[in-house]
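Engineer: In structure tokens below, several structures.
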Structure I
């Protein structure tokens, strides 16, 4: 993993969603409750870093389904390594929330 890039919470959620089988942009948005303006730039960044591989679906399959083609995202070996950091980041956030140590606004 690039030493200059730390996994953000959004990236952690996205990597976790993809690992759980949510491979399309809208599926990732639904699974993470993140907006498209967060998800799609993060997907491009994670792909550029080599953590994800993006593959366009078959044109005929999309046409038969009556929709545009979609890109499906898959974790690469580097992405599986980044997922370890992502899971640690999410676990840390979860512990803080469960302990009630996060300051209320």
Structure II
């Protein structure tokens, strides 16, 4: 349903399993950028006290966890998740605003 493909391979030389993931997020990126460029979307979110800040696809959540060492689903990591979205994953933002949670 999410389009996340999981692959398994066995590295017989090193005797270990290798799991890899793949997901096409081009439509998610396009949609996020369109929302970011639509100032009305941000205004509406602020007015309703619920600003949608970013779309984080499954593959990016996995990258955050395994490459960046941050579990995006752990509320204790919200500051680091926002830092990553504001820097490494900017194209997933649905607004031009920048949010930096306090420590």
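Engineer: Given a value of 15.4 for Kirkwood radius over Cα pairs in Å, calculated from one of I, II, which structure does it belong to?
Structural biologist: Numbers: I: 14.7; II: 15.4.
It was calculated from structure II.
Engineer: A further question follows. helix-only ellipticity at 222 nm (-39500 (n - 2.57) for each DSSP H run of 4 or more, over all residues; to 500) was computed and gave -18500; which structure, I, II, did it come from?
Structural biologist: On the way: I: -18500; II: -11500.
Label of the source structure: I.
Engineer: Right, here's the next one. Comparing structures I, II by relative contact order in percent (Cα under 8 Å, 6 or more apart), which one has the largest value? Display every interim value, and only then the final one.
Structural biologist: Values: I: 34; II: 27.
Top value of relative contact order in percent (Cα under 8 Å, 6 or more apart), among I, II, belongs to structure I.
Engineer: From I, II, which structure was Cα Rg over 2.2 N^0.38 Å, for residues 38-93 alone = 1.41 calculated on?
Structural biologist: On the way: I: 1.41; II: 1.23.
Derived from the structure labelled I.
Engineer: Tell me which of I, II gives 2.0 when you compute distance in nm of label points 7 Å out along Cα→Cβ at positions 6 and 78.
Structural biologist: Working: I: 2.0; II: 2.9.
For distance in nm of label points 7 Å out along Cα→Cβ at positions 6 and 78, the value 2.0 is produced by structure I.
FYI, it's all coordinate maths here, none of it is from the lab. All figures in this text were calculated on a predicted structure; none of them were measured in a lab. Cβ atoms are built from the backbone, for glycine too; each structure is taken alone.
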